[in-house]
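Got some structures for you, see below.
Read the figures in this text as sums done on the coordinates, not as results from a lab. All values derive from a computational prediction rather than experimental measurement. Cβ atoms are built from the backbone, for glycine too; each structure is taken alone.
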Structure P
Amino acid sequence: MRATLLALIVALIAGQAPVPAPLPSQNPNEVYICPMDPDVRSHNPGKCARCGMALVSGLPDPVEYHMDLNVKPRPVRPGQPASLEFTVQDPWKNRPVTTFQVIHEKLFHMFVVSQDLEVFVHNHPTLGSDGKFHYDYVFPKAGMYRVLGDFYPDGATPQLIAKTVLVSGAAPKPVALTRDYSPKDTENLTIELETEPAQPISGAETRMVFRLKPADGMEKYLGAWGHMLVASGDLIDMVHEHPFIADGGPQVQFNVVLPRARPYRVWVQFQRKGVVNTVHFDVPVRDLE
């Protein structure tokens, strides 16, 4: 105490403001964060209990990378094979990125959604020796498609980037979505949806609870108890989510924020006894009055 007081007096005489000593650390342990769900944190390394990804320390600030999508041949025609080539570049100098972390057992997740919301694809392009991701696909009909790339560059944070592909021919009629919460029967599962609030509000969190019947035989699909893709009717808003609460039982909860007052199509995927079940629901969203 006497030494500290003496140092203060010397500093004042010299006309200098004393430099305060650093406060003792309030959190001496390292913090490990889930790259996919940053609100999941731990003082110990391990895996995220929500999505299964490895927790990391020193997670960088999120920065959006660049993704180019080249489709050949041009023009793209319905019913004919097309080659999709995804190139990822860093956001600073546009340098090619060729090293990636695994997200849910894959290096790259691709979603394809058609303009009329009738086509939905979730698959996984492969990384070639050229450092680009490749996928062959036949667009089944004319119109506009949104193609999403979900990937995790080394030293960055997970990315979700959408591109647009136009397939030649007469475009489908505009889609008009109405509320559809009806139970869905698929390959070996019946899926029911309940939302809280019952009428989702734009910009606020909506809890989507899915009830699965029968409850036995549920398995993780690509490292998670479920996968969700949400798209607005105009394909402007696209959201990819994993369960907030799930334990392999008959109830799975996703938490999602739907940004605008309009109807959304919600695709979910659950795996039971080796079979991937994919269904969709239509969820209208209103503004807070």
Structure Q
Amino acid sequence: MMKFLTLENGQLGAVVGETAVDLVAAAAELNIDLAADTLLGLVEANEAATEAAWALAEKAAEQNVASRAYADVTPLAPIPVPTRNILCLGKNYQEHANEVAKKMKTSSDKPPVPIIFTKAVTSVIGPEASFPAYEELTSKLDYEAEVGLIIGKTGTNIAPEDAWDYVYGYTAINDVSARDLQKSHFQWFRAKSLDGFCPMGPLVVHRSIMPEPKDIRVKCFVNGEERQNETFDQLIFDVPAMISKMSAGMTLSAGDIIATGTPAGVGMGFTPSKYLKAGDEVVVDVTGVGPLRNFVK
């Protein structure tokens, strides 16, 4: 099934059924060469390295070598320290664009080109981690459930028809946002980049088993209440379009992460708005990746 993760010790792991395998430990015990000891290293290696790592995972799980129940694992973010900022798409679902326009008194027209911004590397946290409410900085703390794409090889000026060849796999991201900072600073970087504002994980699903976009559902729950629920085929700018536009004159590198946009149902969009507060539980659930659960402290 080719599902990988970063274990608590920072090492490369895999999930086979309901079993988590420490691939570094398994390779040592079974005397098998492993091309990388981290998930980022595996992404940066070639496809043969990924196939070999998965073959090792299956063997280790079958023999109960360096294996334990996945339910007992609290993984880190798949790439805990990205090599550069997370690339993000804004207003990339029409219904979300509509709810933003209504509340922020802006246009709901389809953007003529992708709206691209970034989140700081230091905003990344993993599953089950907490991010601050930042009550001294914001009174409009919001969530955004998103599909995150992991770029698998380096390229520039990528043609739309070749774009999927550059995708290693996908994960789940919560693009946490401070709406008042987003408005007051005009650009979005600060409002999106406070420490803890990019929960990510728990798994990376390899492209070889990635469902069709229509079969990938993006959901968000706050304290058990469903807030967002949409399929990945509803993007304004789909994966080929976004990768083609982002790579035009700008190199995309293996290990880069793209947050592809959020569907309708963010806290700002409700009347009255439903912003996050200390003590809240936020769960982003992307098909195949499993729940990304985080807490506001």
Structure R
Amino acid sequence: MKVLISGATGLIGHEVSARLRQQGHQVSLLVRNASHATPNDLVWWPSQPLPSAALANFDAIIHLAGRPVATMWTTKARQEIRDSRVLGTGNLATAAAEAFRSKGTPHTFISASAIGYYGSRGDEELVESSIPGLGFLADVCRQWEAAAQPASDAGIRVVQLRTSIVLSPVSGALQQMLPIFRLGLGGRFGSGHQWWSWIGLNDAARAYIFALENPQLHGAVNLAVPDAVTNAEFTRTLARVLHRPAFFAVPAIVLRAMAGEMAEEMLLSSQCVVPRQLIEHGFRFEDEDLEVALRKMLG
């Protein structure tokens, strides 16, 4: 299969592209720097339209590009976070739709989304049919997913993977937490009662390829293990794996003072996500237990 990937330098994108190549698929990248492009890659700028003819050469598109959200949400950062997802997805989906109507390819459009779609929902179990929540991330995710509508309208199979916290020691939330926890200074965030839904990088990459190779799967798909944990359980488990105490706690008021709304929506929000679509379509998680997964990742 010929697959075009955006955001291939990111945590999930790098892993997915490597695995696809290992499985014999022909992988090309959407890149913004022409000097980094190979003859098989396409140069693009997410805010600009793409020539549809170029996309007709691919069987599928995996779209992962987007500005990182783990930053201070200044007015400029908010606009960049939103535009990098909404404009990029819209331009890519529109070009894919035109190519599909003309040539019948690409037939699959897989786009990243996030469980931020649900907002903070306490102890409510969240499945793909749950209504969207409130907040900046929820608004971005709604617009992000809606931007893929041109591809769906054209008849392309669209899958939108609502990603939870992806665990890897080399990048993301776990990497940022490790130095503090290794010093024995880690602990819960706020009350610690908030649900943290997570997935290991290995299963996240496998799920993207599962979505690519299973034509029955479409629409929103929750990317999280079946059993979420609370933040208190997560931090206790991480400390135990590292053989360190977890006596400390960062009060919610301190997190809000340091990172504002970003802390509220990413560290203190509660999202108990259930991956109903993946389970019903036969996906098998390899790393469901948090402690086992952390020990595997951290050696």
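Each of P, Q, R could give Cα extents along the principal axes in Å, but the derived value 61, 40, 40 comes from R.
Supply the structure label, taken from P, Q, R, corresponding to relative contact order in percent (Cα under 8 Å, 6 or more apart) with the calculated value 19. It traces back to R. Supply the structure label, taken from P, Q, R, corresponding to distance in nm of label points 7 Å out along Cα→Cβ at positions 232 and 280 with the calculated value 2.5. The read-out comes from structure Q. Can you say which of P, Q, R returns -6000 when helix-only ellipticity at 222 nm (-39500 (n - 2.57) for each DSSP H run of 4 or more, over all residues; to 500) is computed? Considering all the candidates, the number was obtained from Q.
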